[in-house]
Structure I
Amino acid sequence: MVHELLGQRLVLIPEKGIFWADKKYLILADLHLGKAGHFRKSGIPVSDLIHTRDIHLLDQLIARFAPEQVIFLGDLFHSDHNQGWEVFRRWMKSKAPLRFSLVLGNHDVLDARNYRIPNLQVSETLCIPPFHLSHIPEETELYNLAGHIHPAVKLYGKGRQSLRLPCFYFGERNGLLPAFGHFTGTAKINIKKDDAVYAIADKQVVRVN
């Protein structure tokens, strides 16, 4: 599914990412790697396999789209340093010369030394006209693309059936990406008449507004 925005072609991927075709950038939000280890520290047994699945999926997207850069819109890593970060760090370095950019999110709390990877750039925000990329939605002169919210839309069937699905949201001045990580929740968003909303269902992206 392609969403045309400000003269740019954004390929909306059912794996919950955007391929900015004109720039050849792969954009993802909210992987929350290391969250399983964070839960285990609290005595809740959660397997790291859920994050292995996310990295494998990211590998597949890189192979499919051959991006010139991968941009993470925050919350790449969920918590304090643990072994999960070292696994991902080695994976990222193995992808050189592919470049990665991380726009820091509220969960990206690692010491700055951990982000010193040759092919990783870290910043608070990233401006690539016509877009301003951030983790938390912001009001800016450029059109803002962000994560953080984990947007979802609720669809209703005949009778009382309803289904909440992750979605891509594009309002007048702000767009939201769904959370890429599988170990994340969703939040229902308010939709206006002129907003563009694309739900993800059965490995397809479908426009619902």
Structure II
Amino acid sequence: MATKRRTTKAADAPPPILLRGTPRHLDATVSVTNEGDRAVTVRSATVRGPDVRTTTARVGARLAAGSTGTVPVSVSLPASTAPGSYPVELEVAGVARDAVLQVEADLDLRISPSRLLAQRGQQPLSVRITNAGNVSVPIASVLRARLWTNGVVGDLDVEVGLDSPVTVEPGVTVDATGHVSVPDDLDPTRRHQARIPVGTATLVVVVLPSDEKPTTARKSR
């Protein structure tokens, strides 16, 4: 295996190595030759380029003396790295080759709390929304979902209204306020649940049985 870093010449250079995936996990396999006279374990590689910070890639392979084998390489970038192609240099076992990081979109929106208890009528809402992905996620100001009762979907909606529409940028946390509206005429002896879509996240609204009577009588389901 080469002990000094060398770069392949343009005339005989193979196509760039393509590492594809979401920012936290881009993978490829690289052909490596052990030019030494003893077995060698390849444990790491280096990625460097004009648009990405120099980083160490994870590698795990053992090559016999004088052998050539494929080495799996895994690169991790900051989670907010935007989708796109990033030309880089990938150095494995002292040999540097052209490579491309093909970063794919990663939709990872998180909401806290993700479950809340609600009562019939309207109540205030305060949630924290975090974009742990790498693309902007818009959130509408009015969100609705059907109520489920005993595993059966009904014909009533729970509504979440935010004080204003929100767009959560990658790596950003937003505190949003608004209200939750639950229909008054639910069967108070049953538990009800609605899964409200908040961007790509889900807010589960649970209405527990209570001793209060509905304002409008409904036939029990």
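Worth pointing out:
- Which of I, II yields -0.26, -0.82, -1.07, -1.34 [log10 I(q)/I(0) by the Debye sum over Cα atoms at q = 0.08, 0.14, 0.16, 0.18 Å⁻¹, calculated]: I
- Which of I, II yields 0 [helix-only ellipticity at 222 nm (-39500 (n - 2.57) for each DSSP H run of 4 or more, over all residues; to 500), calculated]: II
- Entry that produces 15.6 once mean count of other Cβ atoms within 10 Å over residues 67-74 is calculated, selected from I, II: II
- Read-out P(r) over Cα pairs in 5 Å bins from 0, in percent, for residues 115-194 alone, computed value 3, 14, 23, 20, 15, 12, 9, 4, 1, structure in I, II: II
- Which of I, II yields 3.0 [distance in nm of label points 7 Å out along Cα→Cβ at positions 107 and 179, calculated]: II
Every number in this text was worked out from the coordinates using simple rules, so none of it is lab data. Predicted model, so just to flag it, every value in this text is computed and none were measured. Cβ atoms are built from the backbone, for glycine too; each structure is taken alone.
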